[in-house]
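Student: Down below are the structures I want you to see.
None of the figures in this text is laboratory data; all of them are computed from the coordinates on show. These numbers come from a predicted model, not from an experiment. Cβ atoms are built from the backbone, for glycine too; each structure is taken alone.
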Structure 1
Amino acid sequence: MPLSTQSQSQDEQYVLVANLDNARNLSNILKAITCKDHAVFTATANGLKVTVEDCKCMQANAFIQTDIFQEFTLKEDIVIFQINLTVLLDCLNIFGGSTAAGASTALRLCYMGYGHPLTLFLEEGGVVTVCKINTQEPEEPIDFEFSSSNVTNKVILQSESLKEAFSELDMSSEVLQITMSPSQPYFRLSTFGNSGNAHYDYSKDSDMMELFQCNKTQTNRYKMSLLKPSTKALAISCKVSVRTDSRGLLSLQYLVRNDEGQICFVEYFCCPDEEVEEE
């Protein structure tokens with residue numbers, strides 16, 4: 001493969017080098033968090049974390065572990081930069097998204113450090129295209145201080161079940177209300193749209209429920225406009241973990257398998273719009 005023939009002397013100038021045999025494994029996961037133009041990339045020994053935020057009320061994170069990459073070389077403890085995510089996705093799909101049978105676009109992602117552009121070498125069918133994307137000073141992502149020790153309620157569902165729920169609820173509703181409780185209705189999704197109120201209930205013993213851990217009854221509303229982007233992650237996931245903490249902060253964690261069966265994670269945090277008094 002032409003990308004693998006780059007000389008070591010070329011590599012030495014980069015603080016980050018990451019190789020993928022199939023660029024689609026990166027573009028698919030990035031599409032799942034694309035709700036704003038800009039994203040902060042954080043590279044550590046564990047891999048890449050890509051963060052997008054909206055109105056300081058919602059944060060989406062994609063986690064791409066090192067074992068997803070055929071090569072992942074990092075010369076500093078941590079490398080952070082901000083980039084236009086829309087431009088990056090356009091570059092990753094420069095060969096048309098590898099729709100041809102058996103075709104895949106190989107990717108070599110290189111970064112020389114602060115102030116330098118992100119350089120992409122994309123190769124398909126012996127043709128190599130080089131893209132350079134300007135990087136920016138990264139904005140500090142919000143720390144929502146969501147810790148597992150502070151989780152009040154948690155359920156894990158099969159994604160198909162949640163897709164079905166969203167297809168039956170009224171997505172014109174301004175809010176999605178989530179009720180989690182150790183007693184009935186256990187786990188309920190509610191909308192209040194143009195066609196009236198709609199509820200979708202899950203029993204704690206449902207076949208679609210892989211885990212049910214609810215310690216107290218919580219009912220919170222979340223702006224639908226902030227949650228709608230997360231349906232892109234839902235569409236490509238196989239499981240979803242729904243968690244709330246004592247403040248009503250919502251964590252939606254999606255487990256995504258790529259074409260090779262490797263696992264990545266996408267997580268959305270969303271602040272509650274308002275707390276609903278129990279009836």
Structure 2
Amino acid sequence: MTPARTLIRRRGRGERGTTRRDHLRRGTAGNQEILTTKRRLLKMIISTLQPLEITQDANFLGFVKALSPSQEIPTNSEMCSQLLSVYEDKEKELRSTLASADDIVLTCELWSSRAEDSYLTVGCHFVDNRGSLKSYVLKTTSLFGEESAAHIIHELSAVMEAWCVKGKVHCVVRAGMPQLKEVKAAWTHMPCFADTLNVVFKDLIKDEELSNVLRKCYNTVRFLKYDTEAEKSLRMIQNKMSLEQGELILYSGDRWLPWLNTLQSLIKQNRAMVMVFDERGKTDLILNESDKEKI
């Protein structure tokens with residue numbers, strides 16, 4: 001064989017070998033890209049509380065195809081598999097974290113979506129070895145309408161055993177659930193501070209003067225929310241005065257935290273609001289010194 005032919009054959013072999021390796025690399029990169037796309041889609045679905053079936057929705061499919069006609073959308077079964085895989089990874093990670101914690105506090109909250117349904121959500125809280133506070137939800141379980149103290153204690157014990165933390169839990173903070181108040185358990189029961197504040201707040205707003213101030217605050221925000229010209233004027237005045245343009249929160253319930261946020265936003269924007277109400281002849285909505293003192 002001539003040297004030229006030998007060189008051509010070697011080059012051919014080398015080119016074919018390189019081509020195979022390139023195909024393998026491209027295949028691996030392609031698979032990784034598909035996996036990353038699925039994980040990103042799953043993250044979007046989870047973070048926005050969308051059903052997995054959204055991947056088969058005609059409008060969603062149309063939107064994705066408009067962005068990338070060649071993009072393959074995962075099926076429901078593929079997304080379920082991805083979700084299970086992510087859950088197992090996170091569970092393994094959390095078990096390892098809990099194993100390194102010395103003392104753990106649990107919180108439990110009883111809630112319902114309908115009158116006949118009741119659920120118990122159990123969370124855990126601890127300080128890690130770097131001094132950072134960590135919080136995780138361990139389980140949300142249906143009580144099937146059985147809200148007795150014995151049943152709740154049983155469910156709490158089951159959660160502790162499932163996560164291997166029973167010996168590390170010395171305190172359980174409860175939101176409401178007066179049925180647990182006198183129950184003796186291996187841990188200390190402590191009422192939720194926020195829940196206690198709600199009870200205090202509900203008693204407080206029975207005072208007519210204070211409830212009148214809250215009603216005035218509600219009407220103030222409602223006026224600005226529903227009168228687009230007034231809200232536009234408010235933003236213009238805030239710009240001129242170099243004031244922060246915070247969100248106005250409309251709330252009329254009896255829970256302390258939403259009212260706290262509502263009143264704080266009102267006080268911060270009150271200077272600009274006074275000028276808007278003066279302009280529009282709504283001086284009855286202006287908070288006077290007595291109102292602000294009560295707030």
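Student: Could you figure out which one of 1, 2 the value 0.95 for FRET efficiency 1/(1 + (r/R0)^6) of positions 77 and 133 (r between Cβ atoms, R0 = 41 Å, to 0.05) was computed from?
Tutor: Computed on structure 1.
Student: Work out the source of 3.5 here, i.e. which of 1, 2 gives that when distance in nm of label points 7 Å out along Cα→Cβ at positions 149 and 173 is computed.
Tutor: Values: 1: 3.5; 2: 2.2.
Value 3.5 for distance in nm of label points 7 Å out along Cα→Cβ at positions 149 and 173 corresponds to 1 out of 1, 2.
Student: Who wins on relative contact order in percent (Cα under 8 Å, 6 or more apart) among 1, 2, i.e. which is largest? Please list the in-between numbers first.
Tutor: On the way: 1: 19; 2: 10.
If we compare relative contact order in percent (Cα under 8 Å, 6 or more apart) over 1, 2, the biggest value is for 1.
Student: Assuming 0.90 is FRET efficiency 1/(1 + (r/R0)^6) of positions 165 and 181 (r between Cβ atoms, R0 = 25 Å, to 0.05) as calculated from a single structure, say which of 1, 2 it is. Mind showing how you got there, number by number?
Tutor: Working: 1: 0.90; 2: 0.60.
That value comes from structure 1.
Student: Taking -19500 as the value of helix-only ellipticity at 222 nm (-39500 (n - 2.57) for each DSSP H run of 4 or more, over all residues; to 500) derived from one of the structures shown (1, 2), identify that structure.
Tutor: Working: 1: -3500; 2: -19500.
The correct label is 2.
Student: State the single structure among 1, 2 that was used to calculate volume of the Cα convex hull per residue in Å³, giving 138. Write out the running numbers ahead of the final one.
Tutor: Details: 1: 138; 2: 304.
Going label by label, the one that fits is 1.
Student: A further question follows. Out of 1, 2, which has the highest value for mean count of other Cβ atoms within 10 Å over residues 69-76?
Tutor: 1
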